[in-house]
1. Given a value of 5.7 for mean projected area of the Cα convex hull in nm², for residues 40-103 alone, calculated from one of P, Q, which structure does it belong to?
2. If you work out Kirkwood radius over Cα pairs in Å for P, Q, which one comes out largest?
3. Kindly point out which one of P, Q the value -28500 was derived from, the read-out being helix-only ellipticity at 222 nm (-39500 (n - 2.57) for each DSSP H run of 4 or more, over all residues; to 500).
4. Can you spot which of P, Q the value 2.8 was calculated from, given it is distance in nm of label points 7 Å out along Cα→Cβ at positions 32 and 64?
Structure P
Amino acid sequence: MHRLWLFERMVVWVLVALLGAVIIAALVQVTVDCWSFFWNPAEAGISVVLGQLFMVLIALELLHTIKLYLQDQHLHVDFVIVVAMIALARKAIILDFADMSPLAVISLAVLFLALALGLYLVRRSGDDHVPPDPG
């Protein structure tokens with residue numbers, strides 16, 4: 001059992017290192033794209049830049065979720081739902097709604113409302129974490 005715990009910790013720390021590298025690379029990329037957007041707005045669209053900013057925000061939220069997992073030894077469901085909501089908002093920003101069917105747009109809205117309701121219920125219950133595996 002102790003070996004499994006050590007292996008799990010090692011995997012989580014590798015994920016933290018990889019996610020840190022991804023955040024740094026994404027931050028450099030979004031900085032470059034922001035500068036090119038400011039100097040030539042026609043070349044880099046605002047939806048591309050906003051999509052990249054949201055990707056950095058998603059990565060930061062994932063890093064925060066992993067940090068909380070390392071501290072508390074359980075997964076905070078509310079943070080996972082928030083990450084999903086941010087990812088869905090990013091998707092809505094970069095999508096071209098003119099090319100989407102009305103059913104796809106409604107599906108996106110229903111999914112966001114379901115996540116918001118789930119977040120409300122989790123926070124209202126006061127039990128925002130998944131208990132550790134008893135195995």
Structure Q
Amino acid sequence: MKKENKEIFKSKNKSEIINKIKDWSKKKRAVEICGFLGFKNEEYILWLCSNIADDPKRYFAIDPIDFLYFQQENQMACVFHSHIYGDENPSEFDVTMSENCCIPFMIYSLNTKKFKIHEPKTNHANLDVLKRIKENL
């Protein structure tokens with residue numbers, strides 16, 4: 001899938017990035033939203049991707065090509081997604097997938113209106129960018 005098909009948001013302001021994830025989660029509350037958060041040219045970047053999971057109300061899946069495109073063009077900080085049921089704590093699936101791809105997962109709960117970040121034991125993300133984002137949660 002080409003990046004032109006993505007919904008992309010850029011800002012130098014960390015609060016705007018967090019608020020955009022909340023906004024997308026509310027607008028598309030029928031399914032778990034998902035995408036990437038990164039950094040490039042002194043700006044934070046969000047890519048909202050299509051959730052290609054078989055059951056997008058309970059899980060999320062992102063096209064691996066989207067993952068590769070984003071990593072190639074940006075400094076990856078984390079994968080983000082929403083939980084439309086339950087709280088912001090990562091599911092077993094979230095933890096497993098985060099550990100497998102060595103990228104933190106940021107989860108936003110529509111129920112509690114809170115974020116949580118799971119950081120894998122082996123982490124290939126830009127930890128400086130992730131730290132700055134965590135300060136705004």
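Any read-out appearing in this document is the output of simple, stated calculations on the displayed coordinates, not a laboratory observation. Note that the coordinates shown come from a computational prediction; the quantities given were computed from them, not determined experimentally. Cβ atoms are built from the backbone, for glycine too; each structure is taken alone.
1. Here the read-out was taken from P.
2. Largest calculated value belongs to P.
3. Label of the originating structure: P.
4. For distance in nm of label points 7 Å out along Cα→Cβ at positions 32 and 64, the value 2.8 is produced by structure P.
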